[in-house]
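Just so you know, all these numbers are worked out from the coordinates, no wet-lab data involved. These figures come from a predicted structure and were not determined experimentally. Cβ atoms are built from the backbone, for glycine too; each structure is taken alone.
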Structure P
Amino acid sequence: VDCLHFEVCYYAPIEWALANGIVSFDPGAGGSHKRRRGFVARPHASLHRWYQPQMDQLIR
């Protein structure tokens, strides 16, 4: 299906947000393609906990 990823991850959620009075939509991290589609990168704070020691070491 052509453009399935963008339809499911961006276009449909944006359409739903507009219909439900949501004024902001965060497409997630990464990807210059998001800027080309009008998304603006903004800093976000988050907290993550890794339960696998190898992953914890890799991230730190």
Structure Q
Amino acid sequence: LGAALVFGFADSLKQVLGILQTGIPSEFLLMAPAIVTVIVVAGLVGKSRPPAADGQPYVKE
């Protein structure tokens, strides 16, 4: 849910900056949501925990 909110915020920021004529090239504004998402995901990669049963075979009971 948080990733969707960050992506949506970056997308709306792209539109606002495009309207304000900030002088930033439109290509960079189009890349902004994807770049922000990659940065956020890269920051969270080390903090995630693997599954508790990682490496154990599944046995159907």
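So helix-only ellipticity at 222 nm (-39500 (n - 2.57) for each DSSP H run of 4 or more, over all residues; to 500), computed for just one structure, reads -20500; which one of P, Q is that?
Attributed to the structure labelled Q.
For the read-out distance in nm of label points 7 Å out along Cα→Cβ at positions 3 and 43, a value of 3.5 was computed from one structure; give its label from P, Q. Label of the source structure: P. Between structures P, Q, the greatest calculated value of FRET efficiency 1/(1 + (r/R0)^6) of positions 19 and 51 (r between Cβ atoms, R0 = 35 Å, to 0.05) is seen in P.
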